[in-house]
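Below are structures written as structure tokens.
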Structure I
Amino acid sequence: MNTRTAILGGGCFWCVEHDLRALPGVLEVVSGYSGGHLENPTYEDVLTETTGHREVVEVTYNADLLSYRHLLQFFIDHIDPTDPTGQFADRGESYTPAIFYANAGEQAAAESVLEELDASGVYSSPSVVAVLPRAPFYPAEEYHQNYSQKNPGHYAAYRSGSGREGFVQKTCTIRQDKKITWRD
């Protein structure tokens, strides 16, 4: 099996983790923190907005079944790629969207996906997803892992109340109504 990892930040890691688990070819998704200057940050550290970390997920996937490009496309369709100040109800740098690339090929793929998104007309504003060199990944505390499965009622209420669920559905409707599809 051709196993690879990707680090993606799209706001609340509970939601990003939940969505990516549904994508065929994804083997594991771990919630955590990346991009900051503090080693081994905690949730409380990151919430201070002083460490430079984002809430992220580390996705392990089978590259024989799922391309990096398709992974990024799916990820982009499940966040608000146009919000520079956070995601949905969550505000601050730690919730801003980012793709952390491991090499020049991943960087080029990320930039290409975002260029395609901007040209597609799905959104009236340009993408603000940061494309950054991969930084150390620190797993979040155990109670954050698989949160949607451990706490389904609270998770569903949070996802709906934050505005994420409605936004993702609206994005899917826009793509369908305008017949906008991703390139392979």
Structure II
Amino acid sequence: MKVDNKNRGKDYQLYIPYSKVKKKVKEIANKINKQYKGKTPIFIGVLNGAFMFMADLLKEIKIDCEVDFYKLSSYGDDKISSGQVKSLKELNCEVHNRHIIIVEDIIDSGLSIQYIRNDISKEKPKSLKVVALLFKNGVSKLDFKVDYVGFRIPNKFVVGYGLDYAQKYRNLKGIYVLKN
């Protein structure tokens, strides 16, 4: 699908307005603030998709924390995961005996989050939790629980709020369904 920027408004439709996203982000942050009171977790964002979610989440975090990022690829310019995860940026922090919170934009196939979780687990963190803004129902086959979920959605291809299609649409304020 070629993206025609002159007719962008016709390529997608609103699915979750930014006002609902913002409210949900604050709810998740409040839970994390309570559960990690007196601790200094490291928030590890998954680039590029989670950057907006992580920025808004961190604005609501009232405890001391650190930040780092992973960058992976499993989609390329497709709407379906390639089935293989490629690491593009490794961590720059020490996770051994630390509280780690992985921040993901969306969990669908689960390949990326499984890869990151397994990689971090090797370093023996004190705790390891996952927060995802979106979780596609019935798609992933994870062998662990996602600790914080913003919205459970059906198997739709969504863009906006950091999520992309062929590197486009990340700048949309809400979550949108991309039309075929």
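Some values worked out for this structure:
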quantity: Source structure (of I, II) for helix-only ellipticity at 222 nm (-39500 (n - 2.57) for each DSSP H run of 4 or more, over all residues; to 500), computed value -11000; calculated: I
quantity: Of the structures I, II, the one that 3.4 was derived from, the read-out being distance in nm of label points 7 Å out along Cα→Cβ at positions 63 and 95; calculated: I
quantity: Answer label among I, II for the case where distance in nm of label points 7 Å out along Cα→Cβ at positions 15 and 47, calculated from the coordinates, equals 2.5; calculated: II
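A short reminder: the numbers here are calculations on the coordinates, not readings from a lab. From a predicted model like this one, the values you see are computed outputs, not experimental measurements. Cβ atoms are built from the backbone, for glycine too; each structure is taken alone.
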